[in-house]
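Each in structure tokens, the structures are laid out below.
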Structure I
Amino acid sequence: MNKSGQSLTAAAMPLLLVLLSGCASVSSPTRVEIIEGLGLFDSLIPVPADSIIGLYERYDPATFHSIYKNDLELVQQFIDSMNTHLDEASRIDTLAIDHAIENFGNAARSQKTIFISSSYFFLFNDPAVVRSVLTHEFGHIYHDKLTPDQREMLEQIWLEMQERALFYIFRDGEYSENAKFGGHPDESPAELFASGFNLFNNKQDELNVRLRYVSTEHHQLVERLRNLVVASTLSTKFLP
């Protein structure tokens, strides 16, 4: 993929915005394969799967940056605000917007870069969705900073949630203002932690309501995860 972008300067630190350009056109066989792949999300997205191809063609990198310039500046400010609570080595210095249709719905962190699919912007048009995606990715940063004892504790929590079939409580997509296909806490302890980090900080009230319908015998397990997230940040009110 070719990279093009521009630098954005903030008071805390410079954040590089990079646009990763996807394919300009899609051949018929590839188009069919892509539609079949997107069909897996059919019940979880607000438009038909075959319409997503048209959206990607409409929001090419240049057009996307022009239309979502203000949204990207807000994202920059949010990342800067999250960076202020981290040491220099752990901060995010690059936001890469991925325009490849085959990476639809993907978000990930690699070292000091967060990659996020452009589809989160033009498919949902809701800053709260992007905020949750970014918070989840910052959760991975805090997970990396856990001590060996805390990691062992997290693994035990993950195993107990697996045994009690409680992962559904922490699927980001089950909560309002989240991408419906977001979150896979059943995949690993790290993913459980990142989803918990997002929900405890962004959706605490909604999470508390949902816990009313969960047997009280499981509440202590949820609290153990909450305490671990809090311990990793040393504060429950660090988000802007």
Structure II
Amino acid sequence: MNSILNQVPDWGGGTGSDAEAWVSRGLRRVRHLQVESVEWETLVLQKIPSVPDCSSHLRCYADPVWRRWVLALFFADLASYSVASDQVEFHRLAYLVASFPQGFTLAWAKIAGEYWPVGYTGWYPMSRTTFETFQNRPESLKTRMVVPVPESQGVHPLVYLFNYSVAPSFKKTPFSKMLMKNYAQELASQDPGGLAAITVSDDGSRIAQRFGLSLVGEFRLGNETERVFLTETCALPTV
């Protein structure tokens, strides 16, 4: 799997033009996908190959594997959403992956002989203070940004569902079911004391509801209405 990740440019060097070109070329390939060009038997789910050492002055940003991983996740997000307001900001994603890389899973498919990221999932532990704001004052929220907390939160952590997405051509296929099943298993392994999510899209709302979350409120962010979902139960979907 490291060989797949090695095809992703390292945006930490040079001007970043290689990374931009790779993203542009890949988006054309994935968005204009001919289904018959997908090698379905090559579908792969991947965790970060090695958790980076973030203790240096430059933290995770000094690690080329981590940099490639972030770019691949960002590409998967762009490939999954055509509307700009649904897409994650690169700097926000980089911060979250630096804070809790083990909560992200990347999905790859081989298309016309090349591997491309075509989906990903993400979750991380959140603080009780933030969870209670979701619960009691969702209208007071001012941003989608939910800061991860350290892993050492004891039993039944409170978990923020950051993302589940796949490129449109892969929706309602065995691939999307595999990714959803893996996501459910990861969350179940945490034995969470509560789940929370913020979404602006109808797809995001459906995913939240599938995991048993209920709409508890909304807040405005620019021209968008952000929906806040929450549950205090541990029920997770059977996929």
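One of I, II was used to compute helix-only ellipticity at 222 nm (-39500 (n - 2.57) for each DSSP H run of 4 or more, over all residues; to 500), and the answer was -10000. Which one was it?
Comparing all candidates, it corresponds to II.
Tell me which of I, II gives 7, 31, 33, 21, 7, 0 when you compute P(r) over Cα pairs in 10 Å bins from 0, in percent.
It traces back to I.
Taking distance in nm of label points 7 Å out along Cα→Cβ at positions 48 and 80 for each of I, II, which is largest?
I
Distance in nm of label points 7 Å out along Cα→Cβ at positions 16 and 128 computed as 4.0: which structure among I, II?
That value comes from structure II.
Any read-out appearing in this document is the output of simple, stated calculations on the displayed coordinates, not a laboratory observation. All values derive from a computational prediction rather than experimental measurement. Cβ atoms are built from the backbone, for glycine too; each structure is taken alone.
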